[in-house]
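Next up: some structures, all given as structure tokens.
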Structure I
Amino acid sequence: MGNILSHVVFAPWIKALLILALVYLAYIDLRTFRLPDAITLPLILSGLLFNGFSQEGLVSFQDSAIGGISGYAFLWLLNSLYRITKKQDGIGMGDAKLLAALGSWLGWFTLPGILLIASISGLIGGFIWLQWNKQNHRSAFPFGPFLAIAGIIELLWPQILQTFLLSHLA
């Protein structure tokens, strides 16, 4: 039995399930402005376990753990600074947990690219969202879908942004 399972490749199926989870989270966030812990926390843990115990892990366990911790910590710190200056939250902690999940699956070194893609698409998408819903620039809009899209892009085309930028700057 072990011989049969040794030839099974799980990585494409795992990637497909990760993409489905990210699309589902994006949908939930668009509809409810919430990213439920019931999905984000298991996504963090499963990224750590997959990378830590699978022969087909996407990154090392160390890169996965650093990615999970730094993904959450960055958005938590950013929100804390915003709260100090504006006396209100600027980003939900569901977004921080989603970035932690992406970091635990894809590694810490993907986080700058994910944040850049999510921020640029979020600026454009947020403007469209606010215009579509006839709201002003101070109104909230969900950031999770943009993190999810950026995570899918990084999963399917690793380091695409860095490669593109470096090839056009050199």
Structure II
Amino acid sequence: MWKLFLQPFKRQILYAEEGSGLRISIRVRRLDPLAYTFLAIWLSGWTIFGIKGIDALLENTPSALPLWPLGWAFGEITVVVVALFLIGGREVLTITPDFVKCKRQIFGIGLTREYFLHEVLNLRYQLPMGRRPGQLAFDYEGRTLRLVSDVDGDEAVELLGRIRQKMRGCGAETVQD
């Protein structure tokens, strides 16, 4: 099993033409196994010391509860969500005749954002800047919104071609090349 995990990973991008429109499912890019090891060790230590701290707090109840358990819980939840997203995360785009739907999901669970197709302007690839990876973005109601994160140049060309083709097929004249 580890052999499969440690092999170089080609990112999985699936295209499906459904009755409602084009559905593009993009798996999150896998990181170096050391990143997963670090997250596991950090989360284990954070959990153990947090539980011991809360246990000590409950044994010697102070007159006013300190705020550190809130920070601990926030850190715990954040790292668990990040780890789950790295393991089973996907970005799903659906282009229908009326909407562009963007969903970031973890093992199929996530929130969907919908944008009116004919109000999506200037669909483009934003080059990587510093540590931020490249991403697909568009303008909507005066704001720049991210469509897909962590894409390289080749993936961007493929994705933009398919998305623009579908948008034109739906009659969107707002797509600028």
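Match the computed value 2.7 of distance in nm of label points 7 Å out along Cα→Cβ at positions 112 and 160 to one of the structures I, II, and report its label. It was calculated from structure II.
Here distance in nm of label points 7 Å out along Cα→Cβ at positions 16 and 152 is compared for structures I, II. The highest value is that of II. When relative contact order in percent (Cα under 8 Å, 6 or more apart) is computed for each of I, II, the one that comes out at 17 is II. Given that FRET efficiency 1/(1 + (r/R0)^6) of positions 72 and 104 (r between Cβ atoms, R0 = 30 Å, to 0.05), derived from a single structure, equals 0.70, which label among I, II identifies that structure? Derived from II, not from the others.
Computing Rg and Dmax of the Cα atoms in Å across structures I, II gives 20.9, 67 for structure II. Quick check: -13500 is what I get for helix-only ellipticity at 222 nm (-39500 (n - 2.57) for each DSSP H run of 4 or more, over all residues; to 500), calculated from one of I, II. Which structure matches? It was calculated from structure II.
Using mean count of other Cβ atoms within 10 Å over residues 32-39 as the calculated read-out, with 14.2 as its value, let me know the right label among I, II. Answer for the origin of the read-out: I. Among candidates I, II, the computation of mean count of other Cβ atoms within 10 Å over residues 40-47 that gave 19.2 used structure I. Taking Cα Rg over 2.2 N^0.38 Å, for residues 48-135 alone as the criterion, the largest value within structures I, II is that of II.
Coordinate-derived values only; no laboratory data. As the structure is a computational prediction, the values presented were derived from the model and not from experiment. Cβ atoms are built from the backbone, for glycine too; each structure is taken alone.
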